[in-house]
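What follows is a set of structures to go through.
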Structure I
Amino acid sequence: MRVSTGLGWVRGLDEGGVVAFKGMPYAAAPQGALRFRPPVPATAWDGVRDCLGFGSAPPQLAPAPGAPPAWRPEAGLDCLTVNVWTPAAGTAGLPVMVWIYGGLWKHGSSSMPQYDAGMLAASGVVVVTFNYRVGFEGFGHLPGVADNRGLRDQIAALEWVRDNITAFGGDPANVTVFGQSAGAASTALLTAAPAAQGLFRRAIAQSIPSGVRTIAEAEAVTASIASAAGVPATRDGFAALPPEAILAVQDAPLRDRDGFTAFAPVIDGDVVTGPPWMALQTGAGRDVDLICGFTNEEYRGQGPPPPPGVDLAIVAEALGLEKEAAIAYRRASPSASDADLFTVMLSDALIRMPTTWVAEAHARAGGRTWLYDLTWRGPTLGAGHGIDISFVFGNATTRQAARFLGSPPPADFADLSERIRRAWTSFAATGDPGWPRFTPEHPTTRIWDTPPTDARYPLESSRRIWQDITPR
């Protein structure tokens with residue numbers, strides 16, 4: 001199948017009722033004079049470009065020991081590409097779903113097998129995935145250079161969708177952005193960002209993490225990495241280094257602080273004005289319909305289990321709470337073990353409360369909002385962070401899926417996956433996912449389990465503990 005885009009003709013591959021176009025450039029390679037710069041348009045080509053394989057991933061390390069690396073140094077920096085899955089030729093005016101991957105702001109690629117969108121597109125939507133810069137290339141702060149290049153890449157990809165998706169059978173006036181973890185935070189931030197206004201109509205944010213950086217905090221991160229790399233903390237200093245040299249020292253700032261990553265969106269007053277819940281409570285993005293939610297045990301799959309004899313009062317203080325918060329958590333779950341309460345507290349701090357704050361802010365500002373809690377437990381990591389990806393894309397046999405589902409997956413996986421995909425695609429098509437809206441007066445929450453149910457917001461005790469805390 002051939003399609004004409006604004007840059008030239010592309011040829012895709014029929015994958016059994018769904019045609020996939022992979023590796024189409026949406027912006028120029030961010031290298032040479034364009035390195036550490038906002039994205040600029042790609043160059044047009046003559047003839048028909050074969051788009052049968054994914055483009056290169058953005059520079060990054062392997063996500064875990066033993067995991068295959070998504071990027072190798074020989075791949076370079078030409079990574080800003082987009083992929084489209086569309087139902088059989090001849091379709092038109094279909095809802096469009098644009099995926100933003102997560103990965104601690106330092107990992108991720110649209111070529112990862114868990115993001116294959118063939119099954120999702122077969123549900124009657126056009127699905128778009130794309131690469132954006134991560135790590136220092138995408139989120140490192142440099143004097144005189146625009147911050148949040150990774151987010152600016154995302155906006156450029158959405159502009160490509162606006163300008164080209166009609167040729168692939170999609171409706172540019174009916175675009176839903178959806179993402180998980182850092183991709184969910186991106187989704188929420190873009191919902192509120194003036195630069196992204198009008199580029200999408202709906203949004204689905206799966207597991208929104210806390211964390212943005214002030215300019216001063218971002219400067220400290222840059223200084224630490226520059227010192228470890230032995231270069232000035234300037235664009236010229238970093239541009240003299242190949243990406244792999246920066247990757248080798250990108251975690252230097254973590255030696256003096258807790259956390260999984262040194263990177264996060266920077267409050268630049270332009271793309272990012274603050275944490276997403278603060279931006280949304282002003283009414284920014286109220287015209288975008290929003291689903292957001294979390295997995296019930298978000299900390300599982302993110303960090304190590306607590307040490308024996310963990311002091312929950314010390315944990316509470318480390319999270320920015322009063323020591324007495326540990327007693328409140330114990331009161332709310334008197335039969336839970338210390339290890340279970342540790343997981344609850346970290347799940348709240350990292351994902352569940354930030355996601356709740358986003359839902360509340362959007363709803364109170366008048367936005368149409370839906371909330372969910374995925375409580376279905378897999379055999380290995382329970383309802384851990386990232387288990388939702390397999391349900392949404394329907395891919396149960398990838399390395400990432402096996403980590404949560406085992407192999408073969410549990411018998412009830414397929415039915416719940418189909419229900420979730422139907423809810424996501426129905427929302428993209430009509431703005432109705434199939435359960436009641438979340439409002440301040442009626443905080444209804446979809447509980448994704450077998451069978452799914454609807455209930456009043458299930459984390460009220462946690463919400464009360466955190467109600468006076470709004471960490472970045």
Structure II
Amino acid sequence: MSSATHELKFVPASEFRERSATAVGDAHLRQSFRAAMDFLIARRAAQFPDLAALEQQRRLAEQIRQYTLARLPDLLEQLERKLTANGVQVHWAETPAQANAIIIEIARRHSTRLVVKGKSMVSEEVEVNHALAAAGIEALESDMGEYIVQLDGEKPSHIIMPAIHKTKQQIARLFAAKVPGARYTESVDELIGIGRAVLREKFRAAEVGLSGVNFAVAETGTLCLVENEGNGRMCTTVPDVHIAITGIEKVVEKLAHVPPLFGLLTRSATGQAITTYFNLISGPRKAGEKDGPRELHLVLVDNGRTQAYRDEQMRATLQCIRCGACMNHCPVYTRIGGHAYGTTYPGPIGGIISPHLLGLAGTHALPTASTLCGACGEVCPVRIPIPDLLVRLRNEAQHDARPGQPPLLGQGAAKSRLADAVWQGWAALHARPALYRAYAWLATRFRALTPPRQSGWTLSRTPLKPAPRSLHELLAARTKR
């Protein structure tokens with residue numbers, strides 16, 4: 001399959017309910033996720049003992065992201081100019097197919113058979129691994145969690161901790177079965193050592209390294225990369241060619257805007273005061289330098305982001321810095337895990353991002369995977385009003401676009417003629433007193449005929465059943481006494 005015809009392998013909305021029900025029935029999965037999320041929640045809370053100071057930091061981060069997005073087109077042009085002046089080749093991709101075609105073309109130009117990858121959610125989003133494999137090029141994940149799920153033929157279940165759903169016993173069995181020469185061991189240190197030994201050889205052999213970008217600074221033409229394992233630094237310095245890929249929203253205007261976002265990112269994501277490595281990449285290897293890539297590329301990906309950008313309310317979606325805190329605190333994600341969603345971005349943030357990337361036709365069930373408890377909005381370091389956006393997308397999935405409003409991709413995908421007819425009948429019933437009284441009399445007298453199964457309502461609730469007498473009748477009887 002060529003990159004031009006590559007189809008994204010996400011799970012359709014029609015399968016989401018089935019997959020989530022299966023996940024809820026998996027007691028081991030629920031216990032593992034509950035324990036992991038409780039640990040991360042506690043770690044984050046320990047990093048923010050002063051709630052007043054935290055709110056100040058969140059407001060500052062929100063203002064930085066909103067300021068950036070307000071000037072996004074200009075800042076992207078400035079970023080391109082600065083990067084080009086620094087010797088970086090900038091590419092623009094509107095769709096996943098275009099992004100993959102650019103990466104494949106660069107790899108083929110250098111006759112590479114191996115691309116070693118650092119952690120990148122955008123590369124997961126466009127499924128570059130599948131596209132490279134179809135072009136006869138191996139793509140190897142070097143982040144340990146990503147390496148584990150790739151080895152097992154899975155996708156990440158969390159945007160920060162890709163293999164959080166796996167136990168050390170499962171990883172031990174996987175390595176023993178899939179890694180040549182590896183013996184079964186449940187020692188975490190030994191398992192990490194096995195993975196490192198494989199990856200070290202791949203770093204040496206790869207001609208091309210691919211990474212993500214956490215922040216792209218327009219004023220200096222600098223790509224910022226946050227990581228803990230050092231694999232990102234290996235991907236960006238050892239191979240002769242480095243390809244960075246990111247969404248267009250990751251730009252910030254000034255280097256001074258990065259520290260406030262960085263400080264909240266690490267503490268919100270894993271409860272760390274700071275990560276092990278913070279890489280600042282401003283260009284390829286210069287004359288006299290002993291390391292670094294000889295060629296550096298940046299692929300800027302749209303993939304539905306401009307749809308969110310053009311809508312004043314939905315634009316807040318692009319404030320996201322991919323910390324995963326909303327997922328860690330979400331009662332739904334905690335019980336079903338990331339794979340049930342079937343998309344690159346699970347949890348609350350996935351519920352508001354995926355409809356723009358993939359369209360509402362395939363993702364309209366995701367905004368409904370929320371209790372609207374508000375926890376996601378309360379912990380978001382950049383104050384994205386996630387519950388409000390989830391409600392908005394639920395409405396857009398049920399209705400056609402309003403006059404003068406550009407439709408979202410897949411607008412009205414969940415619209416049902418039967419539901420429309422039911423609500424029209426309901427409205428007519430309650431607008432006519434005589435008709436309503438007749439309905440109430442019939443409903444109370446024939447309450448025994450109420451069906452015991454009432455669609456989704458009775459999946460977790462008792463059936464709705466009319467009272468023996470209506471409120472009007474009870475009041476009338478009291479008045480006569």
Structure III
Amino acid sequence: MAKKTLILWFFILVKLVLHWIIIAPEYDLHRDEYLHLDQGKHLAWGDLSVPPFTSWTSYVILFLGNSEFWVKLFPVLFGVLTMVVIWKGIESLGGGLFALILGAAAITLSVLLRINMLYQPTSVDVLSWTLLYFSVLQFIRTEENKWLYLAAVVIGIGFLNKYNIVFLLAGLVPALLITSQRKIFANKQLYIAAIVALVIILPNLIWQYQNNFPVLHHMALLKKTQLVNVNRLDFLKEQLLFFTSALFVILAGFVSLFVYPRFRKYQVFFWAFLFTLSLFTYLRAKGYYAIGLYPVFIAFGAVYLESLFVGKLTWLRPASIVAMVVLFVPFFRVAFPMSSPHFIAEHSKAYKDLGLLRWEDGKNHELPQDFADMLGWKELAQKVDADYEKIADKEHTLVLCDNYGQAGAINYYSRFKNIGAVTMNADYINWVPLDEEIRNVILIQSADDDDKDRKKEQPLFREIRLTGRIESRYARERGTSIYVLLDARVSINKILEGDIKENRWE
């Protein structure tokens with residue numbers, strides 16, 4: 001086996017080991033992971049929250065047994081593929097052994113370790129952006145049309161994973177137009193490739209049309225509840241944190257496109273970066289939306305630095321690797337839930353200084369939001385199971401939750417595999433079982449609920465009891481209440497039908 005291949009496998013092994021240790025056993029899965037796993041039980045050409053690719057992956061995870069091992073393995077594999085693409089990009093740019101090691105280290109010791117920690121569409125999104133830029137790079141280098149078709153397939157799959165890839169294209173197209181690479185638009189194969197991409201995404205577009213374009217509703221809701229809290233300056237500051245240890249490599253990549261003769265024909269990547277980042281900044285996007293912009297510059301930077309670190313400067317090669325590791329250590333200590341929630345809360349200064357305690361509501365909390373979203377779920381499922389077990393008429397009992405995290409967690413951890421918890425939130429609104437008469441409801445309400453006495457439901461059921469709450473101190477769901485509503489006086493099915501139309505519990 002060649003030395004290069006052995007080194008690549010070494011980095012893959014390092015990444016696998018790191019992912020084995022970065023989550024302490026006190027944490028459950030993340031709220032988003034539960035939603036994505038339930039999507040695998042309801043395959044369609046689209047979902048209200050995300051395009052269909054995630055549901056296809058979830059179906060495979062379900063087929064493999066649905067254990068946490070498989071849930072965590074898939075995003076890691078997508079991260080490994082991202083590293084392999086950059087490895088191949090460095091090779092195609094003429095990089096040697098040092099450039100490959102530098103590039104692989106830069107990818108491994110970066111925010112991608114955190115992105116690949118959770119089963120979310122973001123891992124595939126970053127892979128799609130990286131692979132699309134790789135295809136463009138290869139087309140510019142070789143002018144072979146096969147790379148246009150690979151780009152088309154990547155755009156199609158990337159779109160079916162996360163609509164975020166549209167912003168890559170929004171930056172890439174004008175970048176091509178203002179550089180010498182505008183000649184691509186005279187290539188007839190480009191338009192055939194575009195048709196290929198359209199064919200791939202067409203089923204989802206049809207699904208969007210048939211369902212009145214829920215993506216527009218989702219984006220409007222996102223803008224109203226989350227993006228409004230995004231500060232443009234904070235967005236730009238976050239960009240410096242994603243690849244802190246490899247920032248010098250990325251900066252070298254930017255510079256190389258203008259000063260390194262071999263790379264001047266690739267200047268389109270700089271302008272694409274500038275256009276897309278400007279668009280994200282204007283729209284108050286979340287910082288992580290832009291992560292896919294950076295890996296390609298690691299490839300350019302690694303090769304350029306290899307050409308500079310020669311002769312008397314050869315010592316900078318090992319020094320740069322050591323510097324990268326040293327710079328990553330502070331990030332590594334705070335970016336992952338390796339310590340218990342109590343320990344993090346007691347030593348929160350480092351987290352606060354980096355802005356990691358600031359949640360989507362714009363306020364600081366005891367734990368980073370992602371960490372708090374990984375607590376309390378098993379407790380909730382166990383308490384719901386205890387109530388569900390006592391109800392004799394399970395066939396006509398519905399578990400109705402306040403949000404998708406609650407519903408997904410109950411479905412994942414419950415001993416009753418057909419418990420079928422739902423919510424009037426996210427994709428679950430399409431999965432409410434109305435084919436059987438509902439007589440009993442286990443109702444899950446978040447802590448901010450303003451109807452603690454259940455006055456809304458008192459006329460609907462003969463018996464209502466508060467049976468428990470989530471007590472996990474650091475959980476985002478702390479205080480979430482569990483009610484048992486028995487023996488309905490009216491048709492709950494008709495009420496739920498109305499709620500589905502109004503998207504709220506009346």
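Structural remarks
- For 101, 54, 52 (Cα extents along the principal axes in Å, calculated) the corresponding structure among I, II, III: II
- If helix-only ellipticity at 222 nm (-39500 (n - 2.57) for each DSSP H run of 4 or more, over all residues; to 500) is computed and equals -15000, the structure in I, II, III: II
- Entry that produces 0.55 once FRET efficiency 1/(1 + (r/R0)^6) of positions 187 and 379 (r between Cβ atoms, R0 = 30 Å, to 0.05) is calculated, selected from I, II, III: I
- Among candidates I, II, III, the computation of mean count of other Cβ atoms within 10 Å over residues 315-322 that gave 21.5 used structure II.
- Between structures I, II, III, the calculation of distance in nm of label points 7 Å out along Cα→Cβ at positions 75 and 259 yields its largest number for III.
- Source structure of the calculated read-out (FRET efficiency 1/(1 + (r/R0)^6) of positions 147 and 395 (r between Cβ atoms, R0 = 35 Å, to 0.05), 0.05) within I, II, III: III.
Throughout, read-outs are computed from the coordinates displayed, never taken from laboratory work. All of these numbers come straight from a predicted model, not from anything done at the bench. Cβ atoms are built from the backbone, for glycine too; each structure is taken alone.
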